[in-house]
Structure P
Amino acid sequence: MDQLNYLLFAWINATPASSKWLLQVAIFLACDVIVLVPLLLIFSWIWVPQGQLILQRIIVAKTTISLLFSMLISIAISTVLPHERPFATGIGYVYLTHVPNSSFPSNHGTVIFTFALAFLFWYWIWLGVLLMMIAMGIAWSRIYLGVHWPLDMAGSFLLGLISCFLTQLVWKLFGSIITTQITRL
């Protein structure tokens, strides 16, 4: 598995010969696009089409629960099973300043994949597909810039799936209680 990780990383990682504009696009994707998550959650909470208040608030609640699950699990994994980043091992080229903390799973990847999957499963499919394409761009950029391994991103995607599944289980058990509280809010 490590060989595949190294091979994919070497194939994706930028080099000194990489174009400056592509590096700038990658930096934008890696650092700035993640702000879509809180903005879309706030927008989805505030702007509600006529007659869909409860449904839309439920979707925001489920997405938020999924994000909490995914980040808690991500923190636990990186604490128990730390994995060095590519630049910390002296492999590849790095074009983004980053602390040499554990790389698996990627927090950026975990957030954006969980978010995209939540929208894909519980909201508009077209928006979920669009967010999944953005998530893939963020995943690519963080590998391209040398701060993550490809398997860090694959793990983030899997963590997003698991978190959405756990949220669905929680919702089956406590959804009516949560919905009542959302309605009161």
Structure Q
Amino acid sequence: MSPLHIKKGSNSHSAYNLRPTFSDVQEKHTLAVLVDNEAGVLARVIGLFSARGYNIESLTVAEVDHVGGLSRITVVTTGTPQVIEQIKAQLGRIVPVHDVHDLTVEGPSVERELALLKVAGEGEKRVEALRLADIFRANVVDSTLHSFVFEITGTPEKIDAFADLMRPLGLLEVARTGVAALSRGTA
């Protein structure tokens, strides 16, 4: 079929239609979910993601109100704007859920993660690992003659960058807490 015989209305593969459609754009969102601190709530929240095939990139859970019996679940997920809206709506319908906040769209927020990294090394590699740890403000929390355990706190991107630099120096193990996040200001 020659280019002159293309059917009318079939421009989805045209060079003039290169912008992604609204539904194709993947966005990362941080959701803060306030729930009753009771057995099975986390399983229900995770089940919602699992049953619908939504990915969880980071998940943290902790009790935040001992008197009121409330826990905060912070979930970092990726999806199209429609999928993110669907996740928030479905989370809000789970009975023990009190509140769902999309920190990504509600304004400025602070996100931090803690990681422990075990790095093996001797000689120059050991000196270089300590130098980089100082630059990244990572703390040595354990040391042997052949390895260090570094503690680092920061954005997920900072932790990724530190881990990438430690790999050639002898990175053995990484443990990460997942993102904890709060909106900025008094709201």
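For this structure, a couple of remarks:
- Among P, Q, structure where Rg/Rh (Cα atoms, Kirkwood Rh) as derived comes to 1.03: P
- Read-out helix-only ellipticity at 222 nm (-39500 (n - 2.57) for each DSSP H run of 4 or more, over all residues; to 500), computed value -9000, structure in P, Q: Q
- Value 24, calculated as relative contact order in percent (Cα under 8 Å, 6 or more apart), assigned to which of P, Q: Q
- Structure with the greatest value (metric mean count of other Cβ atoms within 10 Å over residues 92-99, set P, Q): P
- Structure with the greatest value (metric mean count of other Cβ atoms within 10 Å over residues 28-35, set P, Q): Q
- Distance in nm of label points 7 Å out along Cα→Cβ at positions 124 and 156 - highest-scoring structure of P, Q: Q
- When FRET efficiency 1/(1 + (r/R0)^6) of positions 100 and 148 (r between Cβ atoms, R0 = 35 Å, to 0.05) is computed for each of P, Q, the largest belongs to: P
Read the figures in this text as sums done on the coordinates, not as results from a lab. It should be emphasised that the depicted structure is a prediction, and the values quoted were computed from it without experimental measurement. Cβ atoms are built from the backbone, for glycine too; each structure is taken alone.
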